[in-house]
1. For structures P, Q, R, calculate distance in nm of label points 7 Å out along Cα→Cβ at positions 33 and 89 and state which one comes out highest.
2. When helix-only ellipticity at 222 nm (-39500 (n - 2.57) for each DSSP H run of 4 or more, over all residues; to 500) is computed for each of P, Q, R, which one produces -7500?
3. Starting from the value 39: which structure in P, Q, R was relative contact order in percent (Cα under 8 Å, 6 or more apart) calculated from?
Structure P
Amino acid sequence: MSERRPNYLGIVAGAIVFFVWGAIWFTVLGAQWIAAVGKTKEELMAMGFWPYIISFVAGLFVSYCFENMLWHYERADASKGAQIGFLTGVCIFGAMLANLYSFEARPIALMLIDGGYGIIGFVITGAVVGALRARAMRGAAARAA
């Protein structure tokens, strides 16, 4: 393995992509999501901009985690990133969501909407982080040659 150097471009790009994915997902499924949450749009809007900041910071953590996991692979690219995103999304995010939502007696529609957002978002984010890690590794190899 090579010296550990985080690919900050990949981390930030991954967070941006995850944030944009959330905007798209919840715009398309907004009415269903609000109904499943059991709140009004006004109640949710009362939170102001904080959920957006928290969402972006959470995306940075997710992207950093994927970047760190990809560092351990000899071949770190978009497909490996998507694979890690899928496994993490299903086996950790999805499993924990199902566990928590079942005890909280939340609607299945909410679990499917939130689970779909996370799992698909993890795949997309992992692919972006992986692609940019592969690009950085190629650049480092070219400079070393």
Structure Q
Amino acid sequence: MPQTSITISTRGQGLYEFTDEATAFVRANTDGEGLLTVFVRHTSCSLLIQENADPDVRRDLDTFFRRLVPPSSDPSMSWVVHTQEGPDDMPAHIKAALTSVSLGIPVARGRMALGTWQGIYLFEHRDRPHRREVVLHLGV
């Protein structure tokens, strides 16, 4: 069963689309049916399938999660114990726990069965740039 890893370089918190890379991997490995599993090998970022037409959706999601889980330096987060890696680290773990680190996407006739406006995103929850490894596995 085909498998590969891709690296996504982030510039800080936000959503980073990698639908094209996943599409290329699927096209190169099947013209039939299967299931694409997407897995991120980190605990302070996550994966989402989200609208890829209007960038306001991504901005609003990012703003919502920043408001939902502020940095541990915020007075409302005074209960946080894990602060050694910076004020954005524990909030990043919380955001990852609220979202997902893996996705399953059906493949039909050699194409991912995504909706018209759906894209695959890495959701970076840390403030500084990172290189994130995402594993793509195609079960056919």
Structure R
Amino acid sequence: MSIISSVLIFTLYTLYAISNAEDGSITSASDFSFWGTFILVLLPVSIAAKIIIHIVFVIFNKIASNEDPPSFEDELDKIIELKADRISLYVFFLGFILAMVPLVTDIPTYLTFLLLILFGFLSDLMGRIAQLYFYKKGV
């Protein structure tokens, strides 16, 4: 559910922001306000949407299965979360390094923001996928 909601939130917000952008503000080398606004709005929107989706999912799960979600984390859960967080961090760090390339070359600087946003999304997605993989694998 978390993977699907992350992809859905990111896709819908990106389509909304691009469709409401002024002409030329996305690819302008000097207009960073679009990208700053994009990032500063994306963060709280995605956090709020994920909280709402999680609450709705827990309610529907309770109604459908009449089971409470587990209220504890064992050592396996913590190890899996740490491993997934490490993978997520590596992906974001790679994206951050790649995002610096346009700043030191003649590549348009708006690509820096595109890469930061893309790798921020990919790091979250890869972390969720890694968690799912490690749970299925058993560590």
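A short reminder: the numbers here are calculations on the coordinates, not readings from a lab. Here the structure is a predicted model, which is why all the values come from computation and not from measurement. Cβ atoms are built from the backbone, for glycine too; each structure is taken alone.
1. Checked P, Q, R; max of distance in nm of label points 7 Å out along Cα→Cβ at positions 33 and 89 sits with Q.
2. Among P, Q, R, the structure yielding -7500 for helix-only ellipticity at 222 nm (-39500 (n - 2.57) for each DSSP H run of 4 or more, over all residues; to 500) is Q.
3. Of the options listed, only P reproduces it.
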